[in-house]
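Please treat every number below as a calculation from the coordinates, not as lab data. Owing to the predicted nature of the structure, the values given are computational and were not obtained by experimental measurement. Cβ atoms are built from the backbone, for glycine too; each structure is taken alone.
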Structure 1
Amino acid sequence: MDITTSTLQLNTPDGNMETYEARPKDGGARPAIIVLMEAFGLNGHIKDVTERVAREGYVAIAPDLYHREPERIVPYAELQKAIGIMNRLQDPRVMSDVGAVISHLKSQGYVKVGALGVTGFCMGGRFTYLTAAHHNKDVKAAVSFYGGGIPMGNPSPLARTGEINCPTYLFFGAKDPLIPQEHVEQINKALTDKKKSFMIKVYPEATHGFFCNERQSYHADSAKDAWEKFKSFFAQHLK
């Protein structure tokens, strides 16, 4: 599917936030999916994922959650630097950023009303879970890729599980050194106890970042399977 891309400046309480948008060229109102970045920033990989989502028939939009920072993209080799920037993010401010994206989408004629999803990777996977709870009137489906730290924070995203109204799908790697399987079990229990509609898939051979084909952690079979599940899940709940 032919797509068009653009870089937008969305207004937030802390100034303009650069946002990358991709959508089908053919016009008409489409469902939308917000793509939340990894700890390395709004880099080429996240933009490529955003374009892949758009080619499936969605308005796809990725906000730069580091817009308050002087350094907004970090090389994959500099993990500690990325973690340092990530740790300066504050959940309420990020939810405000996501709110700005939602407001933008709701004001566009090319976005289908009431058909908004969210996905994210690494820290973006955690923010996907939090977005499903915080923006529960707008988000109709959520897919989280190796969201680290969901049980962490005060309050944690996990503590807000009861606020989630939409179906969710969560992908994890069994060999992920950054996400203990104990965390996956806590998430499973919370979603079960709150009687939420959800699925969890743990890939036995996958580690953290298994979906990113620009990192050594890429695991092709797991990534391919997750992408197929991603497409069918969003098609079911948004189209």
Structure 2
Amino acid sequence: MVADQVRERIAKQIAGDITLSERPDEAMKRWREVFNLSQRALAEALGVSPSQISDYESGRRKSPGVLTVKKLVEALIRLDEERGGKTLSALHRLLTIHLPPDVILGLKEFRRPVDGRKLSRAVRGRAVANPQLLSRNLFGFTVIDSYKAALRLSAEEFKQLYGLTSERALVFTGVTTGRTPMVAIKVIGITPGMVVLHGSLRRVDPLGIKLAQELKVPLVRSELPSVEELLLRLNELG
């Protein structure tokens, strides 16, 4: 369980994100999905009907006031703690990330899930392993300088690359063979929703492909010419 101070900080961040958002309906839905709750489960915790939650999230009902948002956030946190506090712990780790900025080139949690095929198209990708798994929903991405990450990140720091959820794309830049990123993922033991390789590689190392097949993760090679364009296209998603 996280400490009261941490819980309060997370609650304020969620409440602020919803109330200050240009689309509070989408923000409410995003946070419910981050906490992996159904509309029915959240409605029961709040003592309202599922249709009321649906109306808020679709924009059919007027944006909730501060008191309603406060109750919603309290319900999200309470339900998560009753299930072991997994999401709260992940949020706590995300809030305390202090990784070198030249290692993490980009990190984003999507407002709504993005189909893996859409992300692959955005980075001009070609699947080299498990193309049948590209239909998975992704909830964010992390862009990593593969060379600097291999040199400077500990195993515990590498785990922080997953942000809020492992159902995200880990995008490695500066890749020459594709072996090192897949070996690191295998060693860490947390499988992402997708792995994207970007760099000077003409073909992906057979071991990298074999590990991707073993881990059942889509492995995509991006053919974009620059990291700048890669980041631009990724940030346009979600």
Structure 3
Amino acid sequence: MTPADILTSLFPHGHNVADLDTLPHGIGHIDANTTVHVLGVTGSTFPGIDEAVTVAGRVLEIARSGDGLPIVFLLDSGSQRMSRRDELLGLSETLAHLAKALRIAGVNGHRTIGLLYGGTAAGAFIATALACETLVALPGAHPEVMDLPSMARVTKLSLDVLQEKARATAVFAPGLDNIAATGGILETWDEALPLVDQLQKLLADNAPADDGRAVLGKERGGRSKAADIAAIVREQALAHG
């Protein structure tokens, strides 16, 4: 689906989303009485300092508005833009600022739902898609925290070793099915059905618990230890609080 097709299917009562191919922002109407904010990073954009600050500013403006409307975050990006300028100006801190802005929006009553329909990778993936309370995807989306050649350079393990690990363990492997197995993606929507119906169903459900992705990862077999370890840490922290 093209971005325009996605918006048409999400918002049968219309929308005023601008800059759809870069940093979309605007309002979408699910029905006559239900409205959501729309933000995102699209068009295979590589978000750097400027983009992260722009999107974070829009998120914080929504958080301050007090309207309590959900945020649908459209995503089709590259990885973070690792130019010399961006790195020297503090790219990692700025991406963290964007992730925290999405968290603040959630604390202020705005459901944050990421909709991944294209690519995303590395810090851009973490600071946008995974910073949303809930992440869903369309078929054909291709997320990756780190591709295997990059992982080989960082870990000093051979590509053959990492490819073997990726076949056995979802946390080592890129791609929609693997990220879903770890609990990172809640569900893959059916693009043959109206997206608005699937969005309404999601909005009708309760917001996920803070450890919801870890629990999903355990249930799906892609991340078997995270939920148990988090529970132990939480228990010990409360016991010594």
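Using the calculated result 1.0 for distance in nm of label points 7 Å out along Cα→Cβ at positions 188 and 220, pick out the matching structure from 1, 2, 3. The read-out comes from structure 3. In terms of FRET efficiency 1/(1 + (r/R0)^6) of positions 44 and 180 (r between Cβ atoms, R0 = 30 Å, to 0.05), the structure with the greatest value among 1, 2, 3 is 3. When Cα Rg over 2.2 N^0.38 Å is computed for each of 1, 2, 3, the one that comes out at 1.08 is 2.
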